[in-house]
Each structure stands twice: as C-alpha cells, then as structure tokens.
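Have a look at these structures, which come just after this line.
Just so it is clear, none of the values below were taken in a lab; they were calculated from the coordinates. From a predicted model like this one, the values you see are computed outputs, not experimental measurements. Cβ atoms are built from the backbone, for glycine too; each structure is taken alone.
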Structure I
Amino acid sequence: MKLIKAFAAPGPKVPLAPHQIERREPTTHDVEIDILYCGVCHSDIHQVRDEWGSGIFPMVPGHEIVGKVTRVGSGANKFHVGDTVGVGCFVDSCRTCDPCHRGLEQFCEGGMTGTYNSKDREGRPTYGGYSKSIVVDEKYVLRVSDKIPLERAAPLLCAGITTFSPLRHWKIGKGHKVAVVGLGGLGHMAVKFANSFGAEVTVLSSTANKREAAKALGAHHYEVTSDPNTFTKLAGHFDYILNTISAPHDYNAYLNLLRLDGTMTLVGVPEQAIPVHAFPLIMKRRNLSGSLIGGIAETQEMLDYCAKHNIASDVEVIAANQINTAYERMLKGDVKYRFVIDTKSL
C-alpha cells in the first residue's frame, strides 16, 4: 500500500477537504494510472451528501478519470507505460454472470464494484478520481485517443456513455425525431450524439435562456416546457425522448409527446418516485425505459467514435480546492456543461 493525496468528504453533508488514502500496489493484472483530470458528476453530490444511503466515509468521489499509465502488473498486456487511459463508473464485476459475459458489466448480477463509495472483492472501500493516482484491473481500463483534449475526454467516461448507450440501444439515426429533456452535463452530450447519428434534435428546457447554446451544440429546434402550449403543440411528435432531468417533473406529460411506438428513456434520477399513468403508454403502445452507463466494450466504442467524429464534452477546468464551490454552482445550473478537476492542483 502507498499513501496518495486526494480530496474527500469526511462525512455526509460535510465539505470536501484534502485527505490521504491508501492505494494498493499493482498486482498481476493491474494498471497503475497517474490521474490528470477527473470530471465532476451530479451523482458525486448525491453520494457525498448520502442522499442515496449506504455512503462509505471518508469518501473520495470521481468516476470520470483520464490519465497516463505509470506501471503495469507482470501479467497485464493490454496497456503499456505512457498510454493514455480512462476509468469510468466501475472497476470490477463478478465476471461470471450472463450480463458480464454479454459485455453488460454495468448490470452485473453480483453487483458491479463502483469506482468509489463501494467495496472491492476483498472488502476494502474504493476511492475515486479526486486523487493523484488509481490502480485498476486492466479489464476495466479504457484506451483514450490523444485526438481528444484530455480535460474534455474525462466526462465521456460517464456523461458520454450514459447518453451514447441508450441512443445506440434504441437504434436512433437518420429520420428520427429526437427530444433531449434538459441541457446539462448529460443533455449536452445527448444533443451532440443524436445530431451526429443523423437525427432531428429538439431540446426541451424549462427556460428560454439556453436556446442559442442548444443550437450551437447541434440542436435543430428548441422548445420551452414552462409554456403549457408546448405540450399541446408537440403532442405525438417525437420518435424518441432522452430524459436527463433529475428534478421532479411529470413523466406523463412527456410521454404524450411520443408517436405510436415511441420511447422515452430515463437517465436522470429524481429523489422521489414519480407516478406514471397507464393511459399515456397504452393508447399509443409507447415505451418507458431506463438506461445505466454502458459496459466496457460499448464505452470503448463510444470513446473511439468520439475520437473519429471530433466529439468531446464542453468543460470548465477547476482546481481541487474549488470543488465545494463547484458543487453549489452545479446545484444552481451554473456550469457549461461539466466541471473537471485538474489533479495537478492536488
């Protein structure tokens, strides 16, 4: 074990502060990574505030990690020292269940091991990317192209794959009318991907003040949902809706915007359960689905696609000691569109 610098939440709802954590020495199939950048996800706030329960403290958040390989285990052959790599939302899974065999490790029946706020197979707490380095089994490490600016690549490991995966699963492409609900860290990536796949993209937002930003990202249309006429005008209009909102809102109103056989996929997680009536679903054979990040193979596919098509996250780089202020700004929607920690500041 060795001590490394990190930023941690000592307890629930306590501001993050400098901290030291232990990282294991690389074992046979491990890769040691010098972390260069780590994105800041809204789920980091939920977890450091223990809003989802079962928090393990002190907690070092961060699951949008990009860095350079510094050491590899004796049996590791996927990466070499100096390679640019990434680590996303999980660092292990059971490897034996059906989802794991299908490359859907995020749905591991034995429970995936989260990059942080989890316990590894030996029962030790995992610590995330608000730190100087991390050691991960090579099977759960991803290759990142140097064609993508590394600070803009970091959020792809969560915000990117969270939106890429459902769009691919539902085979969104040319000829589809797609709505993206919310234009934040997830929504801005959804707009970029849906546009790149050839869809006609509409952003649905509660205010008019993001209209020009949405168009700059590739949206073809922009509609304000606080105007009740919007839901009347767009009834039955969309083939697919990707709903990124975590604040409470009426799912039924958005379901009514779908055509026959249309689908709305949820990737945001409101704190409270939202009721869904049967009628918006059964009257037009609509689908309501959810999606959770992606497996290792699909995440690699997404990173390669981004490198080929010049797609990256729009970010604001911060120092580690700005993280508590960044959290408050995120809660106010004051970021375009993802904060990223420069770990040199540790």
Structure II
Amino acid sequence: MNGEFSLESNPLSISFAGLTLANPTILASGILGYSAESLNRVAKGGAGAVVTKSVGIAPRAGYSNPTVVQAESGLINAMGLPNPGIEVYSEEIRFSKTVLRVPVIASVFGYSAEEYAVVAKRAVEAGADAVELNVSCPHVKQTGAEIGQSPKFLSEVVQTVKAAISKPLIVKLSPNVADITVLARAAVEAGADALTAVNTLKAMAIDAETMRPILSNVRGGLSGAAVKPVALRCVYDIHEALGDVPVVGCGGVANWRDAVEFFLAGASAVQIGTAVAENTEVFQAVTKGVETYLRRKHYGSVKEIVGLAHRK
C-alpha cells in the first residue's frame, strides 16, 4: 500500500467494503484517470486509491470543444464520457496493476443493466479491485443521471452488476434529486457495498458578449468548492438514514479541513477531483493535515471520527 506508515501503526488506514487503504483519500473519476501512467502519477502523489475514467462497452468520442469552463468557485464540464471502450481500456487496467501499489477502482457506465454488467465484469477480469457505477453523469442522455434518478432502474442495474462480479461494488450517486436517501437505500438494498456521494451538479455558463451558452453541450456538471456544501449535506443525510453503510464523500475536497468535515458527516473516505488538476500532491497535504488533526483532538484513527457530527 502507498504511504509512509505500516497498516498496523497508521492512524490514517481505513477498511471499507472489502478494500484496505493506507489513507482515506481517493482520486475521483474523470481526473487523470486516462492511463496507467497518469494513475501511477496520482498514486505517487499520495492517493490511497484511484478511480479510473468512466468506461463504457464501446468507444465514445465525447463532445466537441469547448467542454470545460471556469466558474467562480469550481469548474463546469461536459466532456460527454469520452473513452476507448472497455476492450481497449482493459489493457490500461492490467498495466496499472503491475505498477500501482494502491487499489484500482474501475468507473463504468452503460445504457442498460446488461451493458453495465458486461463492462464491470471485464474490468474486474482485467484486475480492477472494485467497480464504481457511474449512474449520475448529468450531461449524457440515456445513461448516468437518468438511471441514478430512478430507484427502480438503479436497483435493476445494481442487482445485475452485483450478480456478475465478485469484487466490491460502489455506486456513485447524483445530487440532482429530491431526496438522495431514497436512491441510496435502493442501491444498498440491491446489493451495493458502498456509496460515493456525490457526482457533479447540473450547471451551465453563458457568454454575455456572444450571448450564447459556452459549452458545446450547453449544460454540464459543476465540480469544485461550490459543490462542497451540497455534497456534505448529502453525506450527512445518507449516514443519518442508513447508518454504517460505507460512504465516500466527493465534492470540493481541497484540504484537510474539507476532508475532516466529510468524515464527521459520515464519510469513511473522500475523493478528490478538481483540486488534483492544480496539484497532484494535494493528497499528501490532506492526509498530513488529517493526521495532525487527529493527534490534536486525541483520536487514534480516522474511523473514530466518522459520523461524529451526528453524536455531538
């Protein structure tokens, strides 16, 4: 495992959903997850685990530029899930397992439960340590959020994938719903081993001079600091409703304080995405800060503070 400490003495080590991480930081899907080389770069930067880019059953070109626009406190993107297809990407997963010393989580998407299952199975066969279902992309029709907003469809996808793989199954939930706990409960009851909360918020940007939407797809997903209060509330709600179900907090984590707030809300680990684009060593900074916080507050491990905000 990556990190300076042995698991026996490391207060940052965590175990959830069958995975063991030397520290509770994970690369979020969509950022530097394109190749084994980029994943290894992130692992060397201190991540406790990495999530690949989202991969489907067939190659997909994605949307034309512009696909990313800077917001006041984050990024809005509409990449369109570009990927080479699982047959090609399986080689990257295989290679990553020969060079990385941290768990590799494959992010997969599909247009039906059967497609999700096929992609997930092939990712596991290639060596993925776990699968994260992208059922929450806000800007691609007939996949992502359209599935993640329906408890019925979500249950079908989770059940089908769970029956096809033996590795841990994580479901990445959408914040663009009336009550995220309804979807969280549906995913867990269908067999999900853990949840990631959350994916990006629906957003857009308009250029005042051209008087037109900036993104080629018009609508995209907002990530970064602006999302954190929403993501934090989602994690808190899920922990309050479902108790000890493992949750990975995702949305606006850029420093140790952000991470600690997610742990207190009920997250067992955090994913970092937008902040990585500026500094791949953000993982080291976060883990060092969390360790200092634990020592200052006289706690022996991260797991001791998970959900503590609910008991204070």
Structure III
Amino acid sequence: MKALSLTQPGHLELIHLPEAAAPAAGQALVAIRAIGICGTDISGYLGKMPFIEYPRILGHELGVEVLAVGEDVMHLKSGDRCSVEPYLNCGTCHACRQGKTNCCETLQVLGVHCDGAMRERMILPAGKLHPCNALTFEQLALVETLAIGCHAVNRAAIQPGEDVLIIGAGPIGLTVLEFARLTGAVITVMELNETRRAFVEKHYRDVRVVGSLPDEPCAQVVFDATGHPGSMARTLNFARFTGRVIYVGITKEPVLLDDPLFHRRELTLLASRNAVASDFPRILGLIQSGQIDTRPWITHRCDFDDLPLKMTEWVHPASAVVKAVVLIGQD
C-alpha cells in the first residue's frame, strides 16, 4: 500500500509498505480517510520539531473507517467512522497511574515519536478509536486538534468573566479560543498575520482581535500558541498580578524567563501537552450539537498523491492556510 515518508526536512517521498495484517485482540484495522495537517507536521517538515526523527511517516489528526476488529473488541464494528486518539501510552508509569496518560513517561505519539497515518491502512489499538457515525471524516480528523485546546483550557481553570489573552490564531490558537469561549471568559486574540486576524473577526464576533499590545498586564490568563521562544518569553508581561500563563506551543529553543517579574506578580506558569481520552467524546458531542463548528477552518484540501507538492506551498504564510486536510479514498 502507498505511504508518504518524510525522509528529511522538506522532502516527502512516496513509498510502498506491506499490507496491514488482520487485527489481533484489542486491535482494529482502519482505512485512513482524512488527515489534518497540523503545526507539528509543518514543524517536522521544516526540521524544527524537537521530537521528530527522520525518516518519519507523519499523520496523527485522523478520520478513519473501521475495516475489521479483533475478536474481543465490542465498541466498534466494520464501517464505523472514528476519530483517533493518537497518544500511545504504557498504562503503568507514574503519570499513567494518575490518569495523566498524555504525560506517559514513554509516550509515543503517532506521526511524531513513531510512524503515523500518512498511509492507506493501518492497525491501531481499538481503545484509541472514538466512533461517531454522525460526523464526516473531515470533522473527525479535527477532533484531535480540538483536544489540544480543550486540555489547555482545562489546565488553565478559567473562571467566568476572567480576562483571557490568546497569542496566535493558527489552528491551535483557534482550538484554545473555542474552549475558552465556553467558559464565559472575556477574550482577546493577538495575531500578527492580517489574514488570520480577519478570519477570527469574521467567525468570532464576540472576541476582541488585535495585531499587537503594549508590554503591560492585561489578562488574568494568557495562552501562547505560537511556539516562538520570543513570544513565549514575552507572555509574562501580559499577565496580571497572580495571573496564569499556559504554553500550548512548543519550541526547540530555550525560553528566557524574567524571574523578578515572575516572582513579583506571583505568576503560575503551566505547560499543556496533548490531551486525555475523556476529551474526545466531549468534543464529538460538542460538534454534533453545533456548539463547535470547525467547517470554516478547512481552507485547503488535497488528495493523498498531491500532498508532496502541496506541502511545499502550505508551509508559507502567503498560502493563507488556516487548516489543510488530506483526503484518501473518498469520492
């Protein structure tokens, strides 16, 4: 079967893999139908993702169709449409025993630490599949992205009416925005890119959108979704005294921390990594109910075979990509 391998930064190569085997106990054989392209994929493509080694098959934002299941799998059947929880955790380490499977000490994220789903079919742990036949494959492919924002907002413990600043209005920033809105917060989004600012202004009319802010306290909760070390260092300036800062993006570079400012304001600095299993059914329900609508996010699509060429375009800001989705085997 066909697959795409990132053999080195900037080079996606069409390869052929052996056909996926029949699923064993606890497994499911799935056909990959839709793949969301996320910031991790872009960073890996550009050689800037610290956890990706080459060669690597990317792909972890997935809408899949179940083809077959192991004999002990009861919650799935052939033909089911599913979102995929792409975090392969051990279940026995300190973090897993606390229920914080997103921080498993030996975590393997599909398409990051191990090969992912830029292929036609693959075997997955059945417990990592979340069925929802009411949604399209494209919608299912965006559930994992939304889970990143869901987990980050849960980490922040936002109270109704609190001032929230979200720095960066790319796909991850938008997922934070979706869940911050559900808390009843008063939200400002800061984004340098004019096209992304216009997108937020059009689709989120209850949100204040700015291109810049002075370096002074303006929010009780500050999210940085840029993955840029300079921006991440600057977040402390925006946090009010006793405020909370949450790093959602990730960078290879050290982030400088202004310790006197950090102490004087008694700030809380939080990292947010991945998501947990309970986030997925919640998100599926929110999409079904119409409380979250990600359809306007998908600005670019392509077929699987066209991705190597399209990827060279999508990594540039001039492409105006909000969210790109790769389609496999869909009419």
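Using FRET efficiency 1/(1 + (r/R0)^6) of positions 24 and 240 (r between Cβ atoms, R0 = 41 Å, to 0.05), single out the structure from I, II, III with the greatest value.
Comparing I, II, III by FRET efficiency 1/(1 + (r/R0)^6) of positions 24 and 240 (r between Cβ atoms, R0 = 41 Å, to 0.05), the maximum is at II.
Starting from the value 3, 14, 27, 23, 20, 9, 3, 1, 0: which structure in I, II, III was P(r) over Cα pairs in 5 Å bins from 0, in percent, for residues 136-223 alone calculated from?
Label of the source structure: III.
With distance in nm of label points 7 Å out along Cα→Cβ at positions 176 and 304 computed per structure, which member of I, II, III shows the largest figure?
Greatest value across I, II, III: structure II.
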